[in-house]
Structure I
Amino acid sequence: MKRNTEQDFAGIEKIKEKQAWQLAQFEEWAARQDWQRFHETHYDWWMFPVDQPSSYGFTWVVYDYEVNELKKDPVYVKNYLRGVELLLLAWGWDLYNEQLVENPAADQHWSNWPIRLYKCGSSLRLFGFTREFESVKKYAQYLMRQGHSFAYNNRDLRTIFLD
């Protein structure tokens, strides 16, 4: 089973700690309906870890071993899925009803961060959260139909959201 053995890897406990800290901020922002904070803050590396290095190198990268260990922690899983739900609410999407939020607040809209949607979707697939991934995919397809670009740093991020 592949695991992250890179020297700069933060470690499973640090991922849990950073995620819990970030989720507390998410909850605060959502309670205040400060959706703009979601659009202007960086968090995707530790909230929605993926199996590819980023600008942080391998610090937040997880492979099968780390995913399995993280999924053994029910608090981590609950927080992870709540983080996805709040991120999507900030973009005006109801994750579990798979539809646009009715009567969204002014800042509750797509913020043109295709890399964040891509990382969120990639992370959901990596962690095996099929139901949630399908909802994120449905939202991505909606955005594509509206003409939004999924290009980021000369990469086409649409591929994981195509049928």
Structure II
Amino acid sequence: MTENTSEKTVDQLVDELLGGDSAALDDSQLKVVEAIVNSETVAENVDEAYQNSLSFGDRLADKVARFGGSWLFIILFLGVMLTWMLANAVILRNGAFDPYPFILLNLMLSTVAAIQAPFILMSQNRQSEKDRLKAEQNYEVSLKIDLELQLLHEKLDSLLTPESESNSN
């Protein structure tokens, strides 16, 4: 292998390294081979790119889900519930606006759960998508490293082969 990698075409590199046709490659593999031919990197900051693509609703859902899964939410929610029950059962016993069994409180709890659940699901779906993008990028980086190492081994072999042949003569 005396030919420089930068002088090779994508098809030549695919045939040499992967033993196939570039048409049979998926987008990630083709992107990696093109990056090798053009001496480019494939690594990028997935978090930054993903954050820039989020809409206002996506960011709001993430904030609601983050708050809904925090200790602050749990403590505040317990405080509101205890205050509500204490006020209606003890302090305002005769003039309670939601007497025991706290039907209005149960309605509010159900409403909070019904509203909070979709926000949490949307946030989890976005996290899954981000994880998929990170895994795809990790695959591309690993493939590029493998192919670059293979090229490096071939270059070393081509450098060592003439010396071995001249030493044996």
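Please treat every number below as a calculation from the coordinates, not as lab data. Everything numeric in this text was worked out from a predicted model, so none of it was measured. Cβ atoms are built from the backbone, for glycine too; each structure is taken alone.
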field: Which of I, II leads on distance in nm of label points 7 Å out along Cα→Cβ at positions 28 and 116, largest value
entry: II
field: Of the structures I, II, the one that 2.9 was derived from, the read-out being distance in nm of label points 7 Å out along Cα→Cβ at positions 76 and 148
entry: I
Parent structure of the calculated result 2.0, given that distance in nm of label points 7 Å out along Cα→Cβ at positions 108 and 132 is the read-out and I, II the choices: I
message: Of the structures labelled I, II, one was used to calculate relative contact order in percent (Cα under 8 Å, 6 or more apart), giving 32. Name it.
response: II
message: Taking Kirkwood radius over Cα pairs in Å, for residues 100-139 alone as the criterion, which structure among I, II has the greatest value?
response: II
Among I, II, which structure scores highest (criterion: distance in nm of label points 7 Å out along Cα→Cβ at positions 52 and 84): II
task: Match the computed value -0.35, -0.69, -0.80, -1.16 of log10 I(q)/I(0) by the Debye sum over Cα atoms at q = 0.10, 0.14, 0.15, 0.18 Å⁻¹ to one of the structures I, II, and report its label.
output: I
Origin of the derived value 7.3 (distance in nm of label points 7 Å out along Cα→Cβ at positions 36 and 92; candidates I, II): II
task: Assign the value -23500, calculated as helix-only ellipticity at 222 nm (-39500 (n - 2.57) for each DSSP H run of 4 or more, over all residues; to 500), to the correct structure from I, II.
output: II
